[in-house]
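Chemist: Each structure below is given as structure tokens.
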Structure I
Amino acid sequence: MFPSYTENPSNVCFEGQDPDETILLLLRAHPITNLSWIIPAVIIFFIPFLTPPILNNLGFGGILNLPATYISAALVINYLLVLVITFEGFLYWYFNVYIVTSKNIVDIDFHSILFKNIDLAPLKNVEDTSSNMGGILKAIFNYGHVIVQTAGASENIDFANVPNPHKVSDFILDRVHIAGGH
């Protein structure tokens, strides 16, 4: 449904894409990285169900005798918080994409609804790539970072938490050689 590693995706384009430029690889962070916002959202979702028994067992059951409007307001705030955490987490994961095209490497960083950053490096400027995986989760689920080193004064491009980082690094270098780079 929402893949994090797609070669030759169809019906995909990006802002600034040339008419003769084709997308060869579309990447997002590995889905397991979404646990950093899913787990807190689930915990906050269940707080209203867990709070009354815990307060009763601790001897603070009298706090639960608040007016119904206060309890309703607390529930609305709680579930709005769950909605915001879920919505923002999904948007951040879905719109932070890394693209390898027939001409360029594109890093689209979505920081908020109002701010995004697009880094673009022509394949001919790519000097080298490196990949790394560190930690037990990254080793189990095979995800990590790919760093694309570019020539000139431009910054290196970092693909964070992408699946199959070694394969992605090799894929990029193969495209650089095909494009006539180093």
Structure II
Amino acid sequence: MKIYTKTGDKGQTSLIGGTRVSKYHLRIEAYGTVDELNSYIGLIMCQAIDTHHQLLLKEIQDRLFTVGASLATDPEKSKMKIPDLHETDITLLENEMDAMNETLPELKHFVLPGGNTVVSYCHIARCVCRRAERLTVELAGNSFVDERVTIYLNRLSDYLFVLARKLNYDFNVEENIWIPRI
């Protein structure tokens, strides 16, 4: 199978369902940003982190493919069955955050991104996740988007923030807090 099809050479691509749209269409921007996020999640997984976190990040990558498929589908034309998110996917992230927060010091200040390389990757992924969420919310204002997709992205960005804090804690790296200059 050839990886190139040449069908996008003129700046258009197909949604699931066959609809042709420009490559800058909001749906393409949304699922392209989810793909970018997934790549950063893979980068975090490649670092020297706890196996539990690696396994959860692998599951998150799977869910991000589900999110991407949902966003890549023309809701008016596709009859294809695609995977879907479940409430338990969102609950899993919430439970993981709650468990990590039990060991973390109380958050009293804004945290500046950084601490070490893997924590910085978590913050980059968090920012990309927020962008994916903003694009998805905009798309939902114009077209059908399963609300669990938006909720999942919102919760995932929170999870990535808590994961960054937890990894700093695990590596004995002091959080870089923001003290506003007044």
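Chemist: Could you tell me which structure in I, II was used to calculate relative contact order in percent (Cα under 8 Å, 6 or more apart) as 27?
Modeler: Numbers: I: 21; II: 27.
That value comes from structure II.
Chemist: Let me ask something else about it. For helix-only ellipticity at 222 nm (-39500 (n - 2.57) for each DSSP H run of 4 or more, over all residues; to 500), the calculated result is -13000, so let me know which of I, II that is.
Modeler: Details: I: -13000; II: -20000.
The correct label is I.
Chemist: For distance in nm of label points 7 Å out along Cα→Cβ at positions 83 and 123, which structure out of I, II has the highest calculated value? Mind showing how you got there, number by number?
Modeler: Details: I: 4.5; II: 3.1.
Largest value of distance in nm of label points 7 Å out along Cα→Cβ at positions 83 and 123: I.
Chemist: Computing distance in nm of label points 7 Å out along Cα→Cβ at positions 19 and 51 for each of I, II, which one ends up highest? If you can, show how the numbers build up before the last one.
Modeler: On the way: I: 6.0; II: 4.5.
Largest calculated value belongs to I.
Chemist: Any idea which of I, II comes out highest on mean count of other Cβ atoms within 10 Å over residues 11-18?
Modeler: Values: I: 10.9; II: 14.2.
Top value of mean count of other Cβ atoms within 10 Å over residues 11-18 goes to structure II.
Chemist: Given a value of 11.1 for mean count of other Cβ atoms within 10 Å over residues 99-106, calculated from one of I, II, which structure does it belong to?
Modeler: Values: I: 20.9; II: 11.1.
Computed on structure II.
Chemist: Now for a separate question. If Cα extents along the principal axes in Å is computed to be 74, 35, 32, which of I, II is the source? Please list the in-between numbers first.
Modeler: On the way: I: 74, 35, 32; II: 51, 41, 32.
It must be structure I, since only it matches.
Chemist: Upon calculation of distance in nm of label points 7 Å out along Cα→Cβ at positions 139 and 155 from the atomic coordinates, which of the structures I, II produces 1.9?
Modeler: On the way: I: 3.1; II: 1.9.
This value belongs to structure II.
No value in this document is a laboratory result; all are computed from the given coordinates. Everything numeric in this text was worked out from a predicted model, so none of it was measured. Cβ atoms are built from the backbone, for glycine too; each structure is taken alone.
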